[in-house]
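*Asks:* Some structures are shown below for you to check.
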Structure I
Amino acid sequence: MRTGGILKRNSAAALVALAVCSAWLLAGCEGLRFVQAAEEAKDFHPRSVGVLPADVGIYKDAGGRIDDIITEVLSGTKWYAAVIGGAEIRKRIDADEELRKSVDVYLAKLRELNFSDPELCKVIAEFCGIEAVLIPTVDVWEYTMLGGDKVARVGLSMRLVDTKTGKTMWRAGHQVTEEYRFLKPELAAMGRAMVRKMVDRMPH
């Protein structure tokens, strides 16, 4: 009886593990490195979204280009009555000291404390007229060598935040690598295809 109980428990554990693995495999088949959504995301339907200028880090060549790509892809979905792109938000940040400070402090808290400040979210929402804010980070944007092969690499992380509550509704990250011999793949084209794949999984 005792052995049978152990076998039953082990069988149940194996079935649970198989179900978990199947879920992860399904996520892998859908093609993104990772995707996380809050439970409330299924009821989150913002009418407007703003794209903060992407944090490009050391990948200065991506500056501006990735903002335009994300804005174009979001606008093309027709999901939102208004899409405020990174270039437009950058203009507003440069023109208004309060907005600049609010964005700077908000992003610093998000980076250092993983805290999405709801009060600062409201300030950003009021200045930009948005119900959601998308925060992109360029993880990689380069031509390099891997194992003796020439490759083009593009990687991006994105976070969608409800500006009414400061709640992170969705996060995703993805990276694509393409080998080449003579003609370099266009990084912007790789980035556009990747953003489309990511946006397809975004709540709306």
Structure II
Amino acid sequence: MATPRIIGGSVKGMRLRGIPGDSTRPVTDRVKEAVFNILGADIEDANMLDLFGGTGSIGLEALSRGAAFVRFCELNRAAQNVLKENIELTGFKKQAELIAGDAFRLLRATPDKRFEYIYIAPPQYKQMWVKALQSLDKNERWLSDDGWLIVQIHPVEIEPVELEHFVCFDERRYGSSALLFFERTAHPEQQPPLFKSRVPA
């Protein structure tokens, strides 16, 4: 896996420190570019919660592109140290917060802030993305009224998830990565079909 880097915005081209081993789920430039092409200018002044922060590649990309604030949550000690260094390296210390602990414990807490985007890319093949969605469904005030949940997983991990407050409105596949986009459930008469795309192709 190549060294992660920022691919757009104010610190475009900056290389980040990587995390050795397979304890985190890396994101390719192709997937990252797809995510931020979809979000477009809406990322500007937005708040993002990066639940499984890893190197910070997604959240720091958001800050580079004009996000107002990113909260990272990371349990792995080695990843925490790398993420701290990457936050300082990119110069976003004032706009970033690192929660050194368990994402599921955070999601059970009373929300102290609402986020326009919550990014979920946990370690692979452990169904942690399902647990994260279910936790958010029980404590849905973490997400702003018009916010999105974005899940990054391997395509083989995709499975139906029954949720009360959120619906998957789009799915994209890029090689060994899949992106699932969730929004708040509309009223029954307005609810879109599963995986109906509302984002540009």
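Coordinate-derived values only; no laboratory data. Owing to the predicted nature of the structure, the values given are computational and were not obtained by experimental measurement.
*Asks:* Which of the displayed structures (I, II) returns the greatest value of relative contact order in percent (Cα under 8 Å, 6 or more apart) on calculation? Before the final figure, lay out the partial values.
*Replies:* Values: I: 25; II: 16.
Answer by largest value of relative contact order in percent (Cα under 8 Å, 6 or more apart): I.
*Asks:* Out of I, II, which one gives -15000 for helix-only ellipticity at 222 nm (-39500 (n - 2.57) for each DSSP H run of 4 or more, over all residues; to 500) as computed from the coordinates?
*Replies:* Going through each structure in turn, the value belongs to I.
*Asks:* Turning to a different aspect of this structure: Where is Rg/Rh (Cα atoms, Kirkwood Rh) largest, in which of I, II? Please list the in-between numbers first.
*Replies:* Values: I: 1.08; II: 0.93.
Max of Rg/Rh (Cα atoms, Kirkwood Rh): I.
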